[in-house]
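Where a number appears in this text, it was derived from the coordinates with a stated rule and is not lab data. What you are looking at is a predicted structure, and each value in this text was computed from that prediction instead of being measured. Cβ atoms are built from the backbone, for glycine too; each structure is taken alone.
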Structure P
Amino acid sequence: MCNAAKEVAETLNRDECGVSVDGTWQRRGHTSLNGCVAVLSIDTGKVLDLEVMSSYCSTCRKLQKCLRIEYVTLKADHICQCNYEGSSAKMESVGAHRIFSRSVKSRQLKYTTYYGDGDSKGFCRCKTFME
């Protein structure tokens, strides 16, 4: 994805670009525990960034059934897969916000135009990064 970002910057000869943003979920509707958001360059069609989100960690769930002493020990060594709290309906806008907030630092690109399908509040959350 970093190579795709470099290609966009070289193709356009600038560090600003328009992107298409969309999210998907493991399960349809607003009950999914896992989802992801992708940002694609509108100039090359290549994926520039991806944010995978989960509001569930099976290991944490199993640890809750352990005794207190075991729980503390195992929890300290555990790398939790849960990186999102909230409804699955908000995953797309939160993921888009995370991607836009790190675009300059991680991709050396400023996303200036947002193309979305209109089914989330992603644009509203990201417009401050496009100014």
Structure Q
Amino acid sequence: MTASILSSTMSSATEQVSPKTHIFVVWAPDYADEGAFDRRMAIRDQHLQDLKKNQENGFITKIAGPLISPESLEAGASIKMNGSMLLVRGTSMEEVRAKVEKDVFWINNVWDKEKLVISPILIAADI
């Protein structure tokens, strides 16, 4: 009996410990130049396909979407997308940033690289 307890203890002590995963908010406003919206729309389908893959692999939570202008809320107004917000999982801000920088919106200069915000967040209430 002692041998099995020792064996069990040793095997659990040698198991790999995964780094703790945290939730981060990614706030990614678009560039404000005249061509930014056209760049966004030209690659939006690829961005959405990648988003779905990143949800399946656990990087992106179920909460992600475009930022819209306040004028978009008015009755009859068309929706004007001007950025993105995502809640993502990662072990560090550096890991999250590296993944964000692989997004087609980052690569193709849709997201304003100077205004990007990545911050850890504690979820206090569910939607």
Structure R
Amino acid sequence: GKVANIVISDETGMCMLVLWDNNAGLAEDGRIVEGMTIKVINGYVKKGYYGIEVNVGRWGIVEIDAGDIKGYEKNVKLVDAREGIVNIRARIKKIYPTKIFFTEKGERFAASILAEDESGERLII
């Protein structure tokens, strides 16, 4: 498959964005350019050759020119977390098997963990 590497940054730092297969075309054909705001959905983080990197593979999506994206938010305690996207720092107590299911939009998946911090524990999906 194809791969493209891009350096990305925000107010918290910088890292490598690794685009795989079809997503690599976003960089190759110039749809992603310097200074543009993007949003990564279903990316995954791992340690790469140059440090921590964000990977966008088969299940990932890159929204181009994402407009106004909320800035970095401080960590939220598990007991205060609500539905949506939040930053949480917690210990993983249990990882449940990923469930794959099908909808009219195609194949989807759901992953869940049981997490614990000083405020208690919660199931995160």
Problem - Of the structures P, Q, R, the one that 2.7 was derived from, the read-out being distance in nm of label points 7 Å out along Cα→Cβ at positions 34 and 114 - result: P
Problem - relative contact order in percent (Cα under 8 Å, 6 or more apart) - highest-scoring structure of P, Q, R - result: Q
Handout entry: Per distance in nm of label points 7 Å out along Cα→Cβ at positions 74 and 90, the highest-valued of structures P, Q, R
Key = Q
